[in-house]
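Below, each structure is written out as structure tokens.
None of the figures in this text is laboratory data; all of them are computed from the coordinates on show. Since the model is a prediction, treat every value here as computed from it, not as a measurement. Cβ atoms are built from the backbone, for glycine too; each structure is taken alone.
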Structure P
Amino acid sequence: MKFALSAVALAAAFCSTAYAGEAEIRKAVAEFVGQEAVLSITRTNYGGLYEVVMDSGELVYTDDQGSFILDGQLIDLKRKVNVTSERQAALNKVNIGDLPLDQAIKTVRGNGKRTLVTFEDPNCGYCKKFVSEAQQLKDVTIYTFLYPILSPDSTEKSKAIWCAKDRAVTWRDWMIDGKLAKGAECSTPIDKNVALGRKLRINGTPTMFLADGSRVGGFLPLPKLEEAIAQAEKNKPARSK
């Protein structure tokens, strides 16, 4: 969601009582966008601004009276940090241990010590490019959630891949060689994967999650991906004994 209204329109949309608490801010935003759309409201340390997290995952800002919406990047000049990007990255993180990895195709390369989780559509061109380059990744376990959101037949292809005798090989053969034999029917987690992806606000493929839970939206060239995986492995939470 992007707000493209003039300052006058924004001010008019958010005029309310002399003081607006969380409930009032939620109501003002809902009236503005036409639906309940606020996930959270948090006061920041910047000039009395309140951070508003929308259900789309977008961050916007308002004041304690709900008199305006600021849609843009908040920069901390002292720290030289983009606060909005920093917060967005934190909000987009997941706990890898909380993901239902049994609903994903598991591919182990080498010792499999490193972890990479992906959401991919079988008709996604950049996903195919990723799968091709990922053949060169070493010592990694890749969990691939089939996430059919791009084309009408993406769901049928996803089901055929999941129901194959060897899912990992079938996935590779389709994504790299374009070969997909019609397999037997079986129970699949495809609907659950789509629901999970929507909950995580995944709007495009490939979307990846690294070992520390950080999100990578879109394709990364192999050197950049290798660098991101290595850094995430250093940052991942220590396992409890």
Structure Q
Amino acid sequence: MTTGERRRPDVVLLAHGSPDPRHTRDIAALAHRVAVAAPHVVVHTAYLDHHPPRIADVADAVGDTGSGPIGLVPLLLTQAFHARVDIPAAARELGLRTGRSVVVSAALGPHPLLGSAVGELLDQRGENRAVVLLGGSSRTAAVDDLVAQLRSTLPPVRTYAFATLDDHLPIDAALTALGRAEGVVAVTGILADGVLRDRMVRACAQRGVGVAAGVLADTDAVTRLVLQRMAGLRESGWDAGGSPQL
């Protein structure tokens, strides 16, 4: 690593994690696109659970790269338990292990660009009615906030209904709201591929509903959203290293 690289500011993209390696594949691809768009920033990835790199691993990596504040962007779609409890704990651990201050952005959602991301995934399909499948949460209000944001920002070229795999927003109720399963497409409103998306696809197959390919991390809109969250860190003292993209 050169002296110039050592002076680049660090940002950690902290995702939930999954036992499925497809999850890390999608997060790594997203992190790569962010790094290309922000070449003056050192972009790290870490996971809350299931597999490395964990926060302790990233702390070892960033400990030698500088002395300024570390940015942390939670790759989470709602302001639920992980955003309210696990992310602050991870930031404290990162700060203690590195001796550096840590500046934390808001989670990715709710945000209008998530509606754009869902629209990108649906653009490959011709159906004009869509079920947006979301991950459930014990904090149902956080899911409701995300749904409200999506309703107000999704492209008005389709009729939408929303469902979760838990009992909060049943998929059968969503299909009933759309009239019938025939002519409906589902889209998986989750960040990365893995076991959760597999469950969503199976639930749709049981009901004769096709599923649009891809996940939110595949979209240009989510790349832009991560960059926006990084730009917002500047207000709290994080230095983006002069990157013109932020």
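Worth a mention:
- Entry that produces 16.6 once mean projected area of the Cα convex hull in nm² is calculated, selected from P, Q: P
- If mean count of other Cβ atoms within 10 Å over residues 99-106 is computed and equals 15.5, the structure in P, Q: P
- Of the structures P, Q, the one that -9500 was derived from, the read-out being helix-only ellipticity at 222 nm (-39500 (n - 2.57) for each DSSP H run of 4 or more, over all residues; to 500): P
- Comparison of P, Q by distance in nm of label points 7 Å out along Cα→Cβ at positions 131 and 187 - largest value held by: P
- Given 24 for relative contact order in percent (Cα under 8 Å, 6 or more apart), calculated: source structure among P, Q: Q
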